[in-house]
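Engineer: Structures are listed in the sections that come next.
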Structure I
Amino acid sequence: MRDVDRVCDAHEIDPRDRGLLRRIVGTEVRRRATLRAVLRSIAPAMSNPDMVAHMHVAMTQALFLDRIPAHAVVAEASDAVRRTLGPAKVRIVRECLRSVYERLENAHSGDPRRDLVGRNLGFREPVFRDPEQHPLLWAEDAYSMPAPLLKLWTARWGEETAFALAKLALDEPPLSIRVVRGTREEVASELKDVETRPGTHPSVLLAPASATEDVTQSSAFVEGRITVQGESALRAAEAVEARAGEEVLDLCAAPGGKTAVLAQSGARVVACDVSDEKLARVASTLERLRITSGVELVASAFGEALGERRFAAVLADAPCSNTGVLAQRPEARWRFGPKSRGELVELQTRLFERAASFVGPGGRLVWSTCSIEPEENRRAVDAFLASHSGWTLELDCASLPDVDTTQARGAGPIDGGYFARLRREPAK
């Protein structure tokens, strides 16, 4: 969404229109496979990527955004196509949108090939593939989750959990608020216009996603008494068990949430990341949270600039597939594939090695990801231990994003992920 914000800033788009644009873009990304299926049913020969993009934007508004009348959707789409692709294409987009509206019904039919998941809308004719013949391809259409990813999840946890994870990622998740100073009760009382509820972590409150602006403009946020941080991410930082006086390395520090947790222990923290731009985000986070000392910022890929320095503890919050946070980062699902997975594991293996090299005798290494894929998590830990003597696994924790189907959202955590703490043998 940072790209959307940059475009809005460049064109001086007002806050109301900016919010609508963010919602359109976010919904299109989340529902992209569903939109493809609908478009395939009404215009199977459409292949021009620009026309497809225009249709996706228009259908996002028609199918998933309330209170935008059909005439406004058609008019805006026609104007956008006219300005970008020329007047000759306007007739095509008008005819396609007319076909979409003609086929819509304001109720579910009970036929999974026709009904939109999460919306009380359906189509007069099937638009999705048959779940009896191709359950994973149907789920890709209906839940907008790539079939290869659903296949892995189904093999691992069963179809019910796999589909529940996919459904969970269709909507923007609740906002996870970490109370930095004060108590949850005090913050909940201060955010009196926001409906909050406790998370599973004692420092976390959950709020509706629609309240994001209210929360981030509140005095508590501006003054650094609260921040936005997932519970699984918070627990990974706490697993370091940083202590006052220790020197601790956060090897992949941006945007700074875990760095802040480490620094609040009283440890001296070296926050390292690959660029000055990333470190600027860390600095901004620390400044807002009123952490003004005890953190050293180092721009360096893989910590190369740190030389032979050794630390009491190292946190490696690794770049990953983000499959534990697809509700928060919906675009990550479209990057998932054999090639990207292979490149990622190669990068993570190198990072694991580098992180371990910075741990002093008797020190601790915490490996964490926001992935729920074993090859990025426990298998990576096991592979490291198998090839490195002098290390032991003290604990590990894998969590799925909350898939409690008995309520709109359970208590959490809303972010899935993994962390493991390893300890290096003391010097003999």
Structure II
Amino acid sequence: MAKEFELNSVEVWDGNYAASQALRQAQIDVVAAYPITPSTPIVEGYGSYVANGYVDGEFVMVESEHAAMSGCVGAAAAGGRVATATSSQGFALMVEVLYQASGMRLPIVLTVVNRALASPLNVRGDHADMYLGRDSGWIQIDAFNAQEAYDLALCSFKIGEHADVRLPVMMHQDGFTTSHKAQNVTPLKDAVAYDFIGDYVPVDEMLDFTRPVTHGAQTEEDWHFEHKAKQHKALMDSRVVIDDVFAAFQKLTGREYKRVESYMMDDAEVAMVVLGSSVETAILAAKKLREEDGIKAGIIAPRCFRPFPFDLIRDVIDTPSLKAVTCLDKSSPGGAMGALFNEVSAAAYTTASRPMITNYIYGMGGRDFAIDEAARILKEQKAHADAGHITTPIQQFSGLRGPKLGFFETKRS
């Protein structure tokens, strides 16, 4: 039996340590991992818990991130509760196996510490790796701070392992701004956390020799479409389970989570849609504008990136007062609009109000995002609202040194 870990009512943890503690409390059977900055402390911490007798499971050190996810797939198919962590290039190396995990309906939990993708090489946080995994069939949940990195890791196990879901889950946090920043965290006692997650219930495990099963079967045009449609349905149906798990967690802890978090949107005339650690900065900027300039600014923060909360985004945007919205993407758009912009624009297109929507590329490679810059962007949205049309290029780069870059000019009325 694993030893009890002594916890205080309030701890000072960074996001990595918070995630590692959640993994420990889940009493995982197997963690297969390969280290990469800035996620290394998660699996390093878990390895120490195993070595010191706080966990009864296995910590498997492998030769690459591809092998790490392959080991997780094998352990999960055998009937174990499984998790790991990665970032950036390691995440990119895992991508092939991510599709295997979701296609086999294996509820692995992957804690991703968001980091830029090379080249040039960069160890700081942006959302390139999170965006890379958006179509891999995994549920993606985003933490804004260390407390949420802990809470949402616990919720991830309960969501992915639910009988109506049985899909892998990524729990994201921003590299360094969350993963390495110490904050107050209120954890649950070990027994309470484990009871919330519940005992692992295997489904179609390969080690049940009384009922042989096959994982990773081949299908061509005869059945492949049907398998992927069923997988997609499970991903979309997970929305109800995510809401239920968040509600259960709120009842247990008093901490409330929603698939879309919104702030000051009841009367907002302009709004910013943003992810991750930038949410708290954006909220402070919106409050500042309301207090000092009388600008009715609001913030929209998708908590779930997959399944994308299309309907909830649509509902929060579809209000007569809202005239202009900007979507901030912390990743290179690769010659197109940003991924978050595309998702939000699709939702807004189905609304009756159809507010003006612009796109900012910001924070790449860990570039700082300050309150004043967030306020400036929101003031620009107010200028669009006052003019009745978009007055700048639809897409701009924010916080960039050198010449100002803007793309996709709009027709002036």
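What follows is calculated from the coordinates using simple rules that are stated; it is not laboratory data. On a predicted model such as this, the values are computed, not experimentally measured, just so you know. Cβ atoms are built from the backbone, for glycine too; each structure is taken alone.
Engineer: Of structures I, II, which gives 0.90 when FRET efficiency 1/(1 + (r/R0)^6) of positions 112 and 240 (r between Cβ atoms, R0 = 35 Å, to 0.05) is computed from the coordinates?
Structural biologist: Values: I: 0.15; II: 0.90.
The read-out was computed on structure II.
Engineer: Work out the source of -0.40, -0.79, -1.33 here, i.e. which of I, II gives that when log10 I(q)/I(0) by the Debye sum over Cα atoms at q = 0.07, 0.10, 0.14 Å⁻¹ is computed. Don't skip to the answer; put the middle values down first.
Structural biologist: On the way: I: -0.40, -0.79, -1.33; II: -0.33, -0.67, -1.24.
It was calculated from structure I.
Engineer: Now for a different question. 15 is what came out when relative contact order in percent (Cα under 8 Å, 6 or more apart) was calculated for one structure; which of I, II is it? Show your work: numbers first, answer last.
Structural biologist: Values: I: 11; II: 15.
Corresponding structure: II.
Engineer: One of I, II was used to compute FRET efficiency 1/(1 + (r/R0)^6) of positions 128 and 384 (r between Cβ atoms, R0 = 41 Å, to 0.05), and the answer was 0.45. Which one was it? It would help to have the intermediate numbers written out before the result.
Structural biologist: Numbers: I: 0.45; II: 0.90.
Source structure: I.
Engineer: Here mean count of other Cβ atoms within 10 Å over residues 96-103 was calculated and came to 19.6; which of the structures I, II was it taken from? List each step's numbers first, then the result.
Structural biologist: Working: I: 16.4; II: 19.6.
The correct label is II.
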